[in-house]
Structure 1
Amino acid sequence: MPPASSAVTDLIPHRPPFLFVDEIVAETADGITARRAWRADEDFYRGHYPDAPITPGVLLCEAVFQTGACYLARQAAAAGAKPGEGVPLLAKINDVRFRNPVYPGDTIVIDVTKKETLGGFTMMSGAIKKSDGTRVLTVDFSVAWKTPEGQAAKA
């Protein structure tokens, strides 16, 4: 599997081993689609589970949240924000539904759609399917783009 494209790492602060978006494959005014291939040699499979590896649901959710962060970063850039200004902070997670497991070697397609923006928070919905179209999960979530305490604003 190739490493994450520079387009992804230019948008969000996440880096391996905690980067779960390989590439952005499509974008609209209201959403973004990304892809991630899960490698058998990823360290967490050694313990989840040793004889029956399965991708942890929390990491699948994180892939959705990182895709949402890519969308927000693109929106911020279009509005004139400087690259690297702030980080995405997850504010709320609703209605997570896991439908099918993801195994080492599977490739997923991640779709995120903006629902609304209110009071500095962007409400989004996300969905994952395997590359063969099998539904994996759906989740609603809210994100704020902030400069966390301890991180100086860039001039």
Structure 2
Amino acid sequence: MIQIRRFNLRVYAIIHNEKGEVLLSKERRGGSEFTKFPGGGVELGEGILEALHRELLEELDAEIHSASLFFVNDFFQVSSFRPEDQIVSFYYLVELKNMGKIQEKRRFPLGSQDPSDFEQAQWVRKNSQNFNALTFPIDQMVGDKLLQD
């Protein structure tokens, strides 16, 4: 049995466009491919919203106009990548200042050392088929919650 040693705080954005589509991020890191909402880890010394601003600048080159809390997992979730980590994820409904800047092209992830790594933003219709493609359990729950709203 693996012993949990630390919390891993994550922050994600739920972004809709004028067509009612939702922005997802398809990524490859460390030999694994996954689909998730845009966002990532909170760094030491950083607040949750500060991390969200930084992540969206890094991943999308986009600035936040407004953000409102949508979901926080209130249950135990082990990390898919680090079994000694317990994940706590914060999801925000986000409006961007510069929606037109979002491009659906592959980018090299900041801080990656592997030339085969990438991240690519993609707009998808809000439906169960697209949300079933989300890799991580909490993201799938958030997708289901979005379909109910």
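Every read-out reported here was derived from the displayed coordinates using simple, explicitly stated rules and does not represent laboratory data. Note that the coordinates shown come from a computational prediction; the quantities given were computed from them, not determined experimentally. Cβ atoms are built from the backbone, for glycine too; each structure is taken alone.
Listing for the model above:
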read-out	value
Distance in nm of label points 7 Å out along Cα→Cβ at positions 40 and 64 - highest-scoring structure of 1, 2	1
Which of 1, 2 yields 17.0 [mean count of other Cβ atoms within 10 Å over residues 16-23, calculated]	1
Among 1, 2, which structure scores highest (criterion: relative contact order in percent (Cα under 8 Å, 6 or more apart))	2
Which entry (1, 2) yields the derived value 27, 16, 10 for semi-axes √(5λ) of the Cα gyration tensor in Å, for residues 72-127 alone	1
Structures 1, 2, by FRET efficiency 1/(1 + (r/R0)^6) of positions 48 and 104 (r between Cβ atoms, R0 = 30 Å, to 0.05): label with the highest value	1
